[in-house]
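The structures come next, written out as C-alpha cells.
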Structure P
Amino acid sequence: MSYPQAYLLTIFLETALLYLFLYKKYKPKTIMFNGVLASTLTHPLVWFAFPLLGLSYSLQLAVSELFALVAETGVYAKLLPGISLRTAFFLSLACNAFSFTFGFLLNNFIFL
C-alpha cells in the first residue's frame, strides 16, 4: 500500500470510529477536525521518521505506535471540550488499534 493510500485510509477509519464514539456529544465538524488533525500530526512521523532511528522492525513498530497513542491522546484531551484524559486515551487506543489491525489485515491478506 502506498503512503497516500495508507494516510487516507487511516484518516477515514480513525475519524469514522471517533464519530461513532462521539457523535452524541460533539458536532460532526469538531469530530472530523480532531480525527484529521490527530492523524496528520502522527502518521507522517510513524511512516517516515521512526524508520530512520535504526531500530529493529518490532521495536520501531512498538515505539511509533506508542508515540501515536500518546500524541493523539493529547490532541483529543486538549481539543475536545470536557473530555477527560482517560477518555481521550481510550479513544486514541481504540482508533489506533482499529486502523492498525485493518491495515495489517489489508496488507497481509488482500495485497499479498
Structure Q
Amino acid sequence: MLAVFRFRVPPAQRPALLDQARQSLQVLAQRPGFVGARLARAADEPDDWLLVTEWTGIGPWRRALSDYDVRVQVIPWLAEAGEQQGAYEVLISAAPGGPVTERAPDLAEEIPR
C-alpha cells in the first residue's frame, strides 16, 4: 500500500521541509507494517515535492495514523500537503529482471482481471 502526499515548497521553506521529513519519517519508521519511504523533488519543477510511504497493507497504515506520536509529530505536516494525496493499494508490481506479480485486493470492491 502506498500513501502519497504532494507538497509545493518555495526555496526559502526547503530546509524546514527536509527537517520535518527527517523527523516524520523517523516516527513512521517505528510503526508496524512500515516498509519504506521516499521524499522526491520534481526534476522540472523544483517547488514540487512528493512523499511516498509504503506499508504492508491498508490496516497498518490506518493504525499508524492513530498512534499518538504520529498524530502529534507527523499528521500536522502531512496536512500541509496539497489536495492530491491519498492511499493506494498496489495490485500489480514488477522488479528489475523479475516477473510481474499480482495480488488480490484487500478492499471490499473486487477489481476485474
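FYI, it's all coordinate maths here, none of it is from the lab. Everything numeric in this text was worked out from a predicted model, so none of it was measured. Cβ atoms are built from the backbone, for glycine too; each structure is taken alone.
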ask   = One of P, Q was used to compute distance in nm of label points 7 Å out along Cα→Cβ at positions 21 and 93, and the answer was 1.0. Which one was it?
value = P
ask   = Of the structures labelled P, Q, which one yields 15.4 when Kirkwood radius over Cα pairs in Å is computed from its coordinates?
value = Q
query = For which of the structures P, Q does the calculation of helix-only ellipticity at 222 nm (-39500 (n - 2.57) for each DSSP H run of 4 or more, over all residues; to 500) return -8500?
reply = Q
ask   = Among the shown structures P, Q, from which was the value 19.4 of mean count of other Cβ atoms within 10 Å over residues 13-20 calculated?
value = P
ask   = Between structures P, Q, where is mean count of other Cβ atoms within 10 Å over residues 29-36 highest?
value = P
